[in-house]
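Every read-out reported here was derived from the displayed coordinates using simple, explicitly stated rules and does not represent laboratory data. Note that the structure is a prediction, hence the values are computed from the model and not measured. Cβ atoms are built from the backbone, for glycine too; each structure is taken alone.
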Structure 1
Amino acid sequence: MVFGYFGIPPAYQHRILFFGILGALVFRAVFITMGSMLLQYRWVLLLFGGFLILTGIKMMLALDRKIEPDRNPVIRLFRRFVPVTPELHGQKFFVRVHGVLHATPLFLVLLFVELSDIIFAIDSVPAIFALTNEPVIVFTTNVFAILGLRSLYFLLAGAVDRCYLLKYGLAAVLIFVGLKMVWLNDAFGGKFPIGWSLGTIASVIAVSILGSLAASRVRPKR
């Protein structure tokens, strides 16, 4: 959606994804380090769990809205202090125009991608801490997920419209993980069974994907 909004050709998308991943790894390391220290306190665990539940409910109830990066306060603030060229200049993030340094739309996209990752990290990092408190495992799983998604990006970009129910499945997963942090772990003697947890998550995601594919086949016939 971001690439489409800014009109970034596929030839330049790889460059943004590469630097976007580098930034994502740095931000995830910061969030995980902070999370591992804060989770020593019980109230932080409850706060994270409650946040995941609210996020899941919001995802289920929120209507699909078009992405509008130009309304993002950070992007607007950046434009006020740094001039931006109206057109792309190849794969360059910055160029000099009449001796003045300008950012290109390519850098604006990279900036928005990094901001988006920070928002997603606020959801995903507490969710992984619900499964394990070991910072090394949390970070390496994030690394593998990010690197794997880069390779699958163009495949997922074409499949995301077909799997439109996946949003609700992921929302249900967030609610489930939040319930684990605030209630289920205590109800099962301190740790909800890992097998049940992974089975529930896998089942919810599988049902949402299969439901999307089944519904997409029925729609054209109707």
Structure 2
Amino acid sequence: MDVNAIAEYLAFSPVFAPLSQRERIELAARMRPRHFSRNEVIFHRDDPGGHIYLLASGTVKISVDEESGQEVVIALARGGDVFGELALFDDAQRSATVTALTETIAFTLASKDFGDVVKNNAAAMWELLGLLASRIRRSTGHIEDLVFLDLPGRVAKCLIDQNEILGQKGVVALTQEDVASFVGATRVAVNRVLVDLERRGALKLGRGSISIVSADLLKKEIRY
């Protein structure tokens, strides 16, 4: 993909959209494409920061490990999303692990390069702060779900949330192991919940995906 094509793609990202075309072209010239295979770790928690990533295609999961070793998925990022953006504000180590769930292509940008281009663009910085605020709100909501919902409620909430993010398509491209990581439970426990929900007509299990048959039945499981 040439510089102009990358610059056009940047216009669809909430982080880069406030920039002028000239600024986007300048950033595009500094970006480098990276390809990641399915299940490849893009970076680990505590790795050095320094770069942000713009997803061109694919899906990645952002996760942390509990003291027990249980992986908890904080969020998924898909084509057009930006991740690793905390590197723009400090030189601290990564706060989470990011892993490609599918074949993934991302454009990387050094935080210094981003700062050089947008340091005089207040609109772009406000957009970035807004993005960070929305990420924090989602993370806070996820923590509340883990604390206040029982396992069937967490599973149902996970499926409904992911379906909304995907545009109400009715098919959530997550494995049972992915769902287990999202809700902080074992795959065996999640399987029991999913099988029960399928038996009751709320969903249909597929290979690597879950189809939502009745969102209303799923919502009834969400009891705070």
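Set 1, 2, criterion FRET efficiency 1/(1 + (r/R0)^6) of positions 83 and 171 (r between Cβ atoms, R0 = 25 Å, to 0.05): the highest-scoring structure is 2.
So if we calculate distance in nm of label points 7 Å out along Cα→Cβ at positions 35 and 203 for every structure here (1, 2), which label has the highest result?
Answer by largest value of distance in nm of label points 7 Å out along Cα→Cβ at positions 35 and 203: 2.
Cα extents along the principal axes in Å computed as 56, 35, 31: which structure among 1, 2? Label of the source structure: 2.
For helix-only ellipticity at 222 nm (-39500 (n - 2.57) for each DSSP H run of 4 or more, over all residues; to 500), the calculated result is -13000, so let me know which of 1, 2 that is. Comparing all candidates, it corresponds to 2. Once Kirkwood radius over Cα pairs in Å, for residues 51-114 alone is calculated for all of 1, 2, which comes out largest? Max of Kirkwood radius over Cα pairs in Å, for residues 51-114 alone: 1.
In terms of relative contact order in percent (Cα under 8 Å, 6 or more apart), the structure with the greatest value among 1, 2 is 1. Structures 1, 2 were shown, and FRET efficiency 1/(1 + (r/R0)^6) of positions 99 and 155 (r between Cβ atoms, R0 = 25 Å, to 0.05) at 0.05 was computed from 1.
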